[in-house]
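Colleague: Down below are the structures I want you to see.
Values quoted throughout were computed directly from the atomic coordinates according to the rules given, and no laboratory measurement underlies them. Everything numeric in this text was worked out from a predicted model, so none of it was measured. Cβ atoms are built from the backbone, for glycine too; each structure is taken alone.
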Structure 1
Amino acid sequence: MTQRSVAHGMFSLERTYPASPARVFKAFADPAHKVQWFRGPEDWVQETRQWDFRIGGHERAANGPAGGPMHVFNCVYEDIVPNERIVYTYSMHSDETKTSVSIATIEFKPEGGGTRLVMTEQGAFLDGHDIPGQREKGTVGLLDALGAFLAKQTEDD
């Protein structure tokens, strides 16, 4: 019999971007924008991308290194207030193994001429397949990728 366990974790990250809340929000809400920064390393294979950005809508992304394992993100949007916040629940899988279940809140706050983004996540990390520190590190990488994406954009993009 497999030994079962759960580790709970929470983290909150803040970033300030030199872009309006509307532009930063759009980077999450527009699939053509999100696919440019919300992904794994350049050499990973993208297997699946499904998108339905609305309250009750689902998002699914599966990617990973050639030969596996595939990292699968399954999300349900619980609350969306344009240019202000996004709340979603999601599970992560490594191939068919569920590794975690989380709730994430992203807040977009005007600050100076830009946006202060606050992301808070609470998660249950299952059976030792993932740990809170790994998730926080991965999220730091995604927020850095978001910053690089926004730096390449203009207000009209």
Structure 2
Amino acid sequence: MSDFQNLIIESLAAHHHKLAFSCGVDTLDNYLQKQAKQDVKRRISRVFVAVSVDRPTEIIAYYTLSSLSLELSELPTELAKKLPKHPIPAALIGRLACSTNAQGQGIGKLLLMNAIKRTLNISDQIAIYALVVDAIDNQAASFYTQYGFSPIAINSQRLFLPLKNI
């Protein structure tokens, strides 16, 4: 599975086997299996899946992207002082999950880098101040902080990465 050259990251489509995906976290599994298609259809979220060239229907990992507004009161005070007094545009990685047999192989990092790149590309067209993620637990928060994300508030599982820092 660690051969990234055979990995494709693409939009979730009907041919992908959502029901077979399992990452070991029920909320993440259930989202992909039961809710993702509806969110895409309603334009609530975009879902991107990693599949291998050899098995294009088997979802190895996935992440979601959507838009978000951050209130100044949500941001660290020192940062908020430097920003305009209105909601700040951001992109949200709502979920990021790797199947149990793909965990620990760097695929999560690959998906995160893809989400960052995708967000940077879009930020050339529309204003996006930061990329935000709601870490599901401390282990997930630790994963994101190693790539420059910082908590929005003390003891917060909501983390952000200003695009200018990338």
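Colleague: Looking at FRET efficiency 1/(1 + (r/R0)^6) of positions 8 and 32 (r between Cβ atoms, R0 = 30 Å, to 0.05), point out which structure of 1, 2 has the largest value.
Modeller: Looking at the calculated values, the largest one is 2.
Colleague: I would also like to ask the following. Using the calculated result 0.20 for FRET efficiency 1/(1 + (r/R0)^6) of positions 48 and 80 (r between Cβ atoms, R0 = 25 Å, to 0.05), pick out the matching structure from 1, 2.
Modeller: Only one of 1, 2 returns 0.20 for FRET efficiency 1/(1 + (r/R0)^6) of positions 48 and 80 (r between Cβ atoms, R0 = 25 Å, to 0.05), namely 2.
Colleague: Which of 1, 2 yields 19 for relative contact order in percent (Cα under 8 Å, 6 or more apart), as computed?
Modeller: Checking each candidate, the match is 2.
Colleague: Taking 15.7, 57 as the value of Rg and Dmax of the Cα atoms in Å derived from one of the structures shown (1, 2), identify that structure.
Modeller: Only structure 1 yields this read-out.
Colleague: While we're looking at this one, here's another question. Computing mean count of other Cβ atoms within 10 Å over residues 72-79 gives 13.1 for which of 1, 2?
Modeller: Corresponding structure: 2.
Colleague: For the read-out FRET efficiency 1/(1 + (r/R0)^6) of positions 104 and 120 (r between Cβ atoms, R0 = 25 Å, to 0.05), a value of 1.00 was computed from one structure; give its label from 1, 2.
Modeller: 1
Colleague: Just checking, which of 1, 2 has the largest value of mean count of other Cβ atoms within 10 Å over residues 40-47?
Modeller: Ranking 1, 2 on mean count of other Cβ atoms within 10 Å over residues 40-47, first place is 2.
Colleague: A further question on this structure: Among the shown structures 1, 2, from which was the value 20.4 of mean count of other Cβ atoms within 10 Å over residues 56-63 calculated?
Modeller: Traced to structure 2.
Colleague: If mean count of other Cβ atoms within 10 Å over residues 24-31 comes out at 19.0 when worked out from the coordinates, which of 1, 2 was used?
Modeller: Of the structures listed, the value fits 1.
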